[in-house]
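Q: The structures considered in this document are given below.
Throughout, read-outs are computed from the coordinates displayed, never taken from laboratory work. Note that this is a predicted model, so its numbers are computed, not measured. Cβ atoms are built from the backbone, for glycine too; each structure is taken alone.
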Structure 1
Amino acid sequence: MMNVDELLRLMTERGASDLHLKPGRPPLLRVNGRITALDVPGLKPEEIGRMLSTILQPHQKARLEKEFSVDLGYGVPGLARFRCNIYLQRGTLAASFRLIPYDILTVEELELPDVLFDLCTLKQGMVLVTGPTGSGKSTSLAAMIKHITRTRDVNIITIEDPMEFLISDSRATVSQREVGTDTPSFKEALRNSLRQDPDVIMVGEMRDTDTISTVISAAETGHLVFSTLHTNNATQTVDRILDSFPAEQQLQVRSQLSQVLRAVLSMKLVERKGGDGRIAAIEVLRMSPKISKAIEEGKTSEIHEDIETSVALNRSQSMNQSLLALLVNGAITYQEAMKESTDPDDLSLKLRKMFPRIEEQKDDDMGSTGDFSEILELQQFKRLYEEQEEKNQILLRQNEDELSQLRQAMAERDQQLESLNERLQRGGGELDKTKADYLRLKTEAQQKIDKLMERIRELNQRLVG
């Protein structure tokens with residue numbers, strides 16, 4: 001019989017995200033979202049009991065006996081950490097292990113939208129990461145906290161049950177507290193954290209009304225608070241928070257939530273094209289005055305439409321817009337996008353409207369990104385280019401018309417110049433003739449004058465004689 005460490009090592013070698021131990025079945029691995037069984041005999045209840053007893057501490061055994069389930073973190077030196085839940089089913093022990101790598105992937109390595117970097121720069125407010133189990137909430141949240149440790153000089157406190165990723169200090173200092181080991185409860189840890197000069201607080205999960213209320217209060221008092229919820233989209237997240245409180249408190253909570261909520265990131269993992277792993281599709285709600293007003297007035301049904309129309313404003317995007325971006329950039333197939341969409345008709349309509357060729361061919365190859373705002377920007381650039389090209393064509397036609405008019409004017413001017421030259425030439429000939437006539441007449445006149453003077457002298461002489 002293999003022990004827990006050997007099974008976890010085999011799980012890591014095969015690239016599995018989860019290991020399940022259940023009586024009567026061989027160990028089960030989840031690889032790329034699919035459950036597969038190891039080629040070994042089924043486990044007996046007593047075998048599972050012996051295997052799990054080696055990893056349980058006395059206080060964890062006591063909690064298991066009292067509550068019939070227990071969460072714990074377990075690490076294999078040199079391999080990885082694992083989040084484990086041990087529980088009873090049909091009166092026998094069973095367990096699930098989730099792989100938590102030692103190395104925290106970055107936002108870029110996870111291929112998440114760049115809008116997450118903007119959220120890491122917030123000074124206060126509440127940012128929620130939501131999605132079903134195994135959708136990448138904890139991994140994405142750890143990537144954001146890691147980014148903050150490297151870029152901001154702040155004090156970070158995390159409260160987790162159990163502790164998953166080990167986050168080391170960098171520019172920021174990090175204190176990680178585990179419920180059941182370092183603190184009795186989320187509520188108590190949150191209250192204490194407000195006395196520990198935090199700038200950023202990360203709460204592993206908002207599980208109950210007290211925790212939700214304390215998280216909202218922490219965000220109201222000037223802290224940046226990150227947490228997770230098991231909801232599928234932004235609208236459902238807001239409704240879940242409000243429904244956690246009695247009816248007489250919901251008006252106040254709506255007002256508080258509309259003021260402190262900064263963003264909701266709703267995730268799901270979809271299979272990559274070619275079956276090479278999975279990639280996150282992510283709905284992004286970023287608060288705007290319009291969405292804040294919708295929450296305050298209880299009109300949460302309007303949130304989805306506001307998300308889709310705020311892409312250019314603040315890089316929000318719906319789940320269908322994220323799936324469309326992944327599809328257009330060749331990260332996933334058309335069939336996978338349709339399968340994972342909660343509204344495939346709407347997704348198909350968006351494709352026919354924006355990218356009809358993909359809808360016709362049901363596939364395409366390009367880059368790899370899940371950020372719909374980049375698709376929108378490209379379309380805007382294309383639209384601007386086409387508008388500019390149309391303007392250029394109009395200007396070109398106008399220039400050609402002006403050039404034609406100038407050529408015509410120049411031809412008319414040439415004709416005028418030629419006519420003037422002819423007139424000048426004619427005038428020059430006439431001038432020469434006039435000059436010749438003048439000289440001739442002048443000569444003739446002089447001759448007449450000379451003769452006249454001679455005659456006068458002769459007459460004078462006669463008169464004198």
Structure 2
Amino acid sequence: MQAAHTTTPDAEDASTLVNSRGKVIVASLVGTAIEFFDFYIYATAAVIVFPHVFFPQGDPAAATLQSLATFAIAFIARPIGSALFGHFGDRAGRKVTLVASLLTMGISTVLIGVLPSYETIGIMAPILLALARFGQGLGLGGEWGGAALLATENAPARKRALYGSFPQLGAPIGFFFANGTFLLLSWLLTEQQFMSWGWRVPFIFSAVLVLIGLYVRVSLHETPVFAKVAKAGKQVKIPLGTLLSKHMRATVLGTFIMLATYTLFYLMTVYSMTHGTTPQPLGLGYSRNTFLLMIMLAVIGFGLMVPVAGLLADAVGRRKTMISITLLMIGFAFLFPSLLGSGSQTLLMVFLLLGMCLMGLTFGPMGALLPELFPTEVRYTGASFSYNVASILGASVAPYIAAWLTHNYGLFYVGLYLAVMASLTLTALLLMQETRDKSL
């Protein structure tokens with residue numbers, strides 16, 4: 001059974017301060033919502049703005065692919081961020097590292113909002129964009145693991161997956177407001193105003209959100225679980241080295257367990273938006289505003305399913321829950337071409353809702369499952385590293401591969417691609433042991 005240290009200080013350490021339930025919920029959710037808002041405004045802009053602003057005009061398809069390539073850069077940076085911030089998170093503590101990761105992400109995002117265009121400074125524009133995007137990835141690489149640990153290491157017994165779903169809610173909330181901001185700007189501004197300066201507003205506005213997130217996080221106490229390790233002097237000198245030398249199996253399993261989640265989400269968002277707004281016959285030919293509104297409605301299903309999955313994972317276990325959800329994902333993969341390629345707006349909405357609800361179900365338990373795979377002294381590094389290496393394999397290339405498959409072979413092969421990724425996740429889930437009753 002779980003030890004009582006998840007809720008109360010050690011009996012011999014009365015000085016250990018415990019964060020209240022409300023503070024844990026707010027700090028873990030608000031921070032990740034801000035981080036994901038920053039990350040997703042880039043994803044949206046990479047499809048509808050950056051091909052026109054940061055890349056030389058010529059072949060529109062080539063410009064879109066180049067823009068999606070800069071989108072992928074952050075995913076290469078994320079494992080580096082997980083190693084960097086994970087090192088300090090496992091050595092110095094969760095609180096200070098969470099503040100640093102939020103600052104890194106926020107500064108990088110604001111810089112994107114003030115970058116000159118290709119027309120102004122030529123080739124330096126996409127180079128600077130790529131560097132700022134790298135900074136975004138670096139920050140997010142350290143953010144998620146710390147937020148997940150903040151939630152799970154403060155969680156009451158038998159509620160770790162529910163608490164672990166709080167930071168997961170940051171993803172649909174951040175995505176909803178990122179797309180909502182772009183949609184509002186599209187309604188208020190002319191196309192020329194939007195492409196000239198309007199798209200910059202959410203990037204610059206994120207500075208205000210970061211300040212709010214910092215205010216919430218600086219008031220936190222260190223988690224009781226880490227405080228005990230620090231008091232006993234049990235931190236390891238090089239967490240990444242210890243992780244890769246002593247916990248490689250857990251790292252590999254965690255990476256592949258997360259693989260299908262990433263693939264599904266970036267097919268449902270970046271790829272579907274690219275395909276949905278590309279003129280016919282190459283795409284569906286929807287207007288930007290129409291498709292943004294549809295995907296915003298669908299992401300509500302994502303948000304609703306996150307805590308449902310957390311409750312389910314606490315009730316029946318992480319392994320059974322995730323195996324069932326992954327099998328549903330494989331089934332959805334074979335509906336992919338008939339729903340997305342139907343030409344019907346109703347079936348397209350069904351496609352988006354099904355995919356986003358599945359996304360909430362598969363994403364919800366990850367806030368507890370990945371941290372539970374690792375011991376306290378390498379938990380920040382291990383959870384972050386698995387989560388972010390999976391982002392390279394599953395997220396960074398997914399929009400690019402899907403666009404290439406669609407152009408060369410058709411939508412059926414995009415669905416097949418998702419099914420293959422989900423099958424790899426299913427294999428990893430079958431090989432893992434249940435972690436619900438594991439003591440942190």
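Q: Given a value of 18, 13, 10 for semi-axes √(5λ) of the Cα gyration tensor in Å, for residues 170-217 alone, point me to the structure among 1, 2 it was derived from.
A: Traced to structure 1.
Q: Sticking with this one: Suppose log10 I(q)/I(0) by the Debye sum over Cα atoms at q = 0.09, 0.11, 0.14 Å⁻¹ works out to -0.73, -0.99, -1.40; of 1, 2, which structure was it derived from?
A: Source structure: 1.
Q: Here is a follow-up. When mean count of other Cβ atoms within 10 Å over residues 98-105 is calculated, the result is 24.0; to which of the structures 1, 2 does this value belong?
A: That value comes from structure 2.
Q: Starting from the value -16500: which structure in 1, 2 was helix-only ellipticity at 222 nm (-39500 (n - 2.57) for each DSSP H run of 4 or more, over all residues; to 500) calculated from?
A: This value belongs to structure 1.
Q: From 1, 2, which structure was mean count of other Cβ atoms within 10 Å over residues 234-241 = 22.0 calculated on?
A: Traced to structure 1.
Q: Quick one: distance in nm of label points 7 Å out along Cα→Cβ at positions 410 and 426 came out at 2.3 when computed from one of 1, 2, so which one is it?
A: Matching structure: 2.
Q: To which of 1, 2 does the computed value 63, 38, 33 (Cα extents along the principal axes in Å, for residues 210-401 alone) belong?
A: Answer by label: 2.
Q: A value of 10 was derived for relative contact order in percent (Cα under 8 Å, 6 or more apart); which structure in 1, 2 was it taken from?
A: Value 10 for relative contact order in percent (Cα under 8 Å, 6 or more apart) corresponds to 1 out of 1, 2.
Q: To test your reading of the models, identify which of 1, 2 gives 17.1 for mean count of other Cβ atoms within 10 Å over residues 106-113 when calculated.
A: Of the structures listed, the value fits 1.
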